[in-house]
Structure I
């Protein structure tokens, strides 16, 4: 696995982009955890790769769609595309045993970002 991300964002470093993403998401949702998964976490990104994120919030009365919209709004203006899944801790606990699911792979093989 590669030690650094290959995010084509001009002069911004990958760690700066991930730091900005974490900061923006944290300011909107106060998440329990932010997990990077997909090609950037697995070390196989291409020039067309987006950034895949699983955001785990403690609790929420909002729908999953509404929470995702909040995150997408917070990430506007970044030099990369982001694909975001937002779930509550309870929903993650309910679904994390399904080994064939994307959530399971994100939880077991993803990279935790500072929340």
Structure II
């Protein structure tokens, strides 16, 4: 079964949910707002995809950090994991765990290929 991570009230997440439902693909939803996210998951995602893919620097949460806070977060993977577990809205959405691997962000063609 697929596992999708993100927040419920996000337009990109809604597109992902709608397409997964349309394709009849079963999934489990992990809501950062209700369940948080642990360092083990974040660290594994960073290992698999890298900070350029996982960290959403375009979002308001990242932009609200001071330059010093941003530099601290980027100084090491340990710091970035701590930042992302505290501020899960900075993780690019959605994160989809599949048998084929990790998919970060919404791309309709990639999701359709899961069928």
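Please treat every number below as a calculation from the coordinates, not as lab data. If you're wondering where the values come from, they're calculated on a predicted model, not measured in any experiment. Cβ atoms are built from the backbone, for glycine too; each structure is taken alone.
Here are the numbers for this structure:
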quantity: Per distance in nm of label points 7 Å out along Cα→Cβ at positions 59 and 83, the highest-valued of structures I, II; calculated: I
quantity: Entry that produces 1.4 once distance in nm of label points 7 Å out along Cα→Cβ at positions 27 and 91 is calculated, selected from I, II; calculated: II
